[in-house]
1. Looking just at mean count of other Cβ atoms within 10 Å over residues 301-308, which of the labels 1, 2 belongs to the structure with the highest value?
2. Kindly point out which one of 1, 2 the value 11.9, 36 was derived from, the read-out being Rg and Dmax of the Cα atoms in Å, for residues 141-188 alone.
3. Tell me which of 1, 2 gives -12000 when you compute helix-only ellipticity at 222 nm (-39500 (n - 2.57) for each DSSP H run of 4 or more, over all residues; to 500).
4. Name the one structure among 1, 2 that log10 I(q)/I(0) by the Debye sum over Cα atoms at q = 0.17 Å⁻¹, for residues 125-164 alone of -0.40 was derived from.
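Quick note: the coordinates plus some simple rules give every number you see, no bench work behind them. Computed from a predicted model, the values in this text were never measured in an experiment. Cβ atoms are built from the backbone, for glycine too; each structure is taken alone.
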Structure 1
Amino acid sequence: MNRLTCQLCPHHCSLAEGQTGRCRVRKHQDGALVSTVYGLPSAVHLDPIEKKPLFHMLPGSRILSLGTAGCNLRCAWCQNWTLSQRGVEEMEVVYRAPPETLIDRALENDCPSIALTYSEPVVFYEYSCDIAKLAKERGLRTVLVTAAYIEPEPLRALAPYVTAANVDLKGFEDAFYVEHCAAHLEPVKTAIKVLKSAGVWVELTNLLIPTLNDDQKKIAEMAKWIAGEVGPETPLHFSRFHPDHRTRNLPATPPQTLIDARKTAKDCGLQNVYIGNLRDLDGESTFCPKCNARVLQRNGYRIVENRLRDGCCPDCGQKIPGVWK
C-alpha cells in the first residue's frame, strides 16, 4: 500500500490513500497530500490586536482574524475546541474565502494586519502562506497566533511574510506536552528560535493551569530560557485559565498565581511581562525598561493611554522594542 509521510509538523503522519492526519485536515488524496480547508475559514472576525495578545505591535489597531477547522495538538483545556478538534466536514457553516477576499475585507475595514489564529495556522499552511504573501504585496502585515508545532523548513519558508507571532508556550516540561497536548516541547522551542532568527517580532503566551503547569520553579526555568535564547525584551503573557473542554474539573487560576508568576519572570530578567484574562493595572501596562515609566496603559483590550513617541519612552528616550508603525 502506497503511503505518504507529511513533513509539515513533527508528528510526521504516515497516510494511506484516503487517510487524514492527526490534524484532521491534511489528507492523502490521489497520491498527494492536500489541504481540505484551503479557502474555507470557519471563523472570520475583526478583533483588537491586543486580543491576540500582541502588546508591542500597532497598539489600538484592529486586525482581521481567521481560522479553519483542525489542529495538530490535543490540548485538554482548548477554548476553541469546537473549531480546532474537528475536521472541515464536521463544521456546520463554512465561509468560502480565497486569500484575495480576506485581503479586500481587511482593507475595507481599515485593518493594517491579518491574524492567522483561532485554531492552528500550521495545519492550514498553504492557505496561511498565500494569505501572508498577498498581504505583504498589498501593504498589510500578517500575524501568526500559533502553538508553533511545525518543522523548521516550512516555518523558514513562511517567516519572511510574517511580521509578528504570538506563540502559545503551553508549559516547560516535555512530559506536560506529551500528557496534555499529545506533542513534545523541543520542536516548539526550536520554532520560537527560528521565528526570532528570521526577524519576526515574537511574543509568548503561557496559560497557567492550576496543578498542571503553575509551579514557580518551572516558571523561572522557562523565563530564564526565554531571556537567554529569545531575548529579555520578549513579551511574555501569563494568561488566566478558565475551566473548559476536558478540564472542567479544575478551578480558574487564582489571581495571586499570575501576580507571582509575573514577578518571578521579571526577576529572571524578562522586561515585558503581562497578565491576561485578569484586570491588573501593572500586569496590563508596558513600562520603560530603563526608567520604569508607564508608557502604555491598557484596560483589557482597550488602550487607556499611549505615551510612546516614535516607539520610544517620552521621559528618557529609551527605545521600546516592538512594531509601532
Structure 2
Amino acid sequence: MGFDYLRKIPEPSEVLEEMPLNESLQKVKEARDREIISVFKRESNKFVLIIGPCSAHDEDAVCEYVVRLARLQEEVKDKLVLIPRIYTNKPRTTGLGYKGMMHQPDPLEEPNIVEGIRAIRRMHLRALSESHLTAADEMLYPSNYPYLEDILSYVAVGARSVENQEHRLTTSGLDIPVGMKNPTSGDLEVMLNSIQAAQAGHVFSYKGWEVRTTGNPYAHCILRGAVNQYGQNIPNYHYEDLMRLAEIYLERDLKNPTIIVDTNHANSNKNYLEQPRIAKEVLQSRRQSATLADLVRGLMIESFLVDGAQQPNEGIFGKSITDPCLGWEKTERLVKELAEQL
C-alpha cells in the first residue's frame, strides 16, 4: 500500500475537552458573532476588515499582532470591525511548501498533524484570551473545522476549494459568515453557485453521521482577482468589476448579498505594497454607487508585524514565511485612514 499510518488523529471532543473555551470567553464570542453578523444583516453600517498574516506560523508573533489589533480596534470601533486572520492551513498550488501550523507546528521540523491540531487550538485560544477578538481561519479541510468551531467568528473558503462539494455542504451548517472566494479562473458564476449551495439546506455525510443542515444565510463573495491561461494576474476589484458582480449577484436573489474585496493575491499582482491603494479605491467605488455602498461591506488585508516575507530559517519575529504582508506601521496607518474615509 502507498499509505503509512503514522498517528491516530484525536477526535474533536478529546481536544476540546483538553483545551476548553471558558465561560467568559464564550460570552465574548457570542457578542462578537452578533456584532459581525449585524453587518451582513444590514443592522450595522460598520465596515469589516479581515486582517492579519498570510499564515499563522508563530504563536507568540500572532498573539503580539492580535493584541496590537485589539488596541487599534478600540480606536476605530465606531466605523470598523476588525477580524484577525489566524490562518492555520495553507493551500499550495503545487502541493509543495509550508502547509500551515496544523501540518507543521514548527516550520523547521517534520510534519506532525496530531501536535498541529493541538497547536492551532492553543494559539486561537490564547489570541482570543489576550485580545478578546474572535478570529477568521480558512477552511482548507472541512474535517478540521470541529477543532475550532467554538472559537471562530468567520471562515473563508479559498479559490482552490470553492467548487468542492464537501466545502459547500459543510459551510451550509455553519452559523457564522463564510466568505466564498472566486476561483483562480475568475469565474463569478462558480463563486455564486457556491454561495447558493451554502445557503441551502442539505443532507450529507459529516463526522461519521448522516446530518441535515438548514443553510447558512451569511455565505457571501470574496473577490481575490484571477489568473489567466498565461499565468498573468487579472484584478477584479475595480468599479466596473464590482458593478458587474453586483448585477449578477442581485439577480440570484440570495440572502444578505455581500462582497468582501481581497486586496492582495491576484488583485495586487502579488505586490503587498499595493494593498493600501486598492483598499482606498474600493472605498471610492462605494462612494460612487449606492448599490456598492450596500453590497461591499469589507476588505481582506494581509498584514503582520514586519513588512514582506522571509524564509522559515531566517527567524525574523513577526515576518511572514508565505506571502509578503504589510508591516505594522503601514497597517495601523491604513486602518486609521480607512476609518476616517468611511
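1. 2
2. Label of the originating structure: 1.
3. Label of the source structure: 2.
4. 1
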